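Structures follow.
Where a number appears in this text, it was derived from the coordinates with a stated rule and is not lab data. Keep in mind the model is a prediction, meaning the values are calculated, not measured.
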Structure P
Amino acid sequence: MLEYVWILLPLAANLAVACVFLVTLRSGNTPLVTVIASIEQGAPLPERLARYTRRLTLAWGTVLILLGLASVLISRTVAWNRALVIVGDSVAILMFYMLEYAWRILFFPERRFASPWKLWQLIRQQGGLYRLYRRCLA
């Protein structure tokens, strides 16, 4: 029984966070990445950036679902792979963030973007991720 918990835990965590992103894409809601970008930019987003943040919200949800499914496949093979899943999940998420950050700088050269640390401080000043998430929902 405990073996299944270790297999399903990374899946459940990834799917839960993916749902957080994807629920904000429903009609009437504001995509989560759009809300975060609005705080970072300090003003309503231009249309091009708003479209990008909507797609990025979908991309985060998709990546997290794929990581969850990959964790199940990897965890089922050998017991030591469970540690690999946890580390690999974190590394994959960090790499996706870093690649997206670099892409954003290249794709929007006319805009200035906060560093990850500064962005985290801005989110904390707004009351944290939960308050931002509540702001997304209609």
Structure Q
Amino acid sequence: MKELQEKPYGYNVKTFCRFDAGLLINDANKGVRDFRWDDYYVDKDDTDRDHHWTMKCAVERRYEDTNEEGEYLYIVILTFPGNNKLFLKDTPRWAIEFVNEKYMSDEFLDNAFRHAIDIPDDIFPAMWKDVND
């Protein structure tokens, strides 16, 4: 958070964290108060960005030491309705993603180049154009 004051992200960037949000919310409702990322683990290779596995977050700080794999770990802040905040400790860097704010990527710029690309039909083999099979 201190670093963001000196070097803020662009206005179009937000951070999301990958973890099992449903499980974390269940634990919070049961009164759990100490949240560690390993308890809400999501597989690193899982590319399904289901909304139950990602949630908007803010990085509170990075630990000075690393885990067994040599990766830095972070404490992230999760904000819920009513401005309730939870701190998720030991979050690996790969579980924190930078995402464009909705309608803020370059394709939505007013001066973005957009033009239909016409491709002549005769460059494709006939068997590719047979859609009846």
Structure R
Amino acid sequence: MSVATVKVIVALVLVAHGLGHALGTLPVFGMKLSREHSADSWLISKFLGDGPARGLCVIIHTLALLVFGVAGSALAGWGFQWVDWEAVTVLGAILSLSALLLFWHAFPFFFPNKVGVIPVNVLALLGILVLRWPPALFGG
């Protein structure tokens, strides 16, 4: 597989993963895709109330969406060439995992939403920070 192909595939996964975070904002605007779909946070709602929790839910999911979009675009060369896609992807993975941890029900379904979020983020973190895999992305 060529370097360009690997970059496009990984970039598309990053962008799609980011777009998936739009689902986390839907319950704030009254759109529920499942019975449990909500912007409530087991931690933030308890201490600060529902309003701040809902606001933070929109912020963190929107940031994850934007950050993964920028990371994927930078990797594929679709703009944002000045961006360090690796650092931005790590930031996106941290935001994404935080969103999942704090707002478990913001993703409407266990599969594929919650089951998909964890491996993509863990693989991104391990691939970039530990393994530097695949080598095609790192000039290897």
(request) Using the calculated result 27 for relative contact order in percent (Cα under 8 Å, 6 or more apart), pick out the matching structure from P, Q, R. (result) Q
(message) Suppose Cα extents along the principal axes in Å works out to 48, 28, 26; of P, Q, R, which structure was it derived from?
(response) R
(request) Can you spot which of P, Q, R the value -26000 was calculated from, given it is helix-only ellipticity at 222 nm (-39500 (n - 2.57) for each DSSP H run of 4 or more, over all residues; to 500)? (result) P
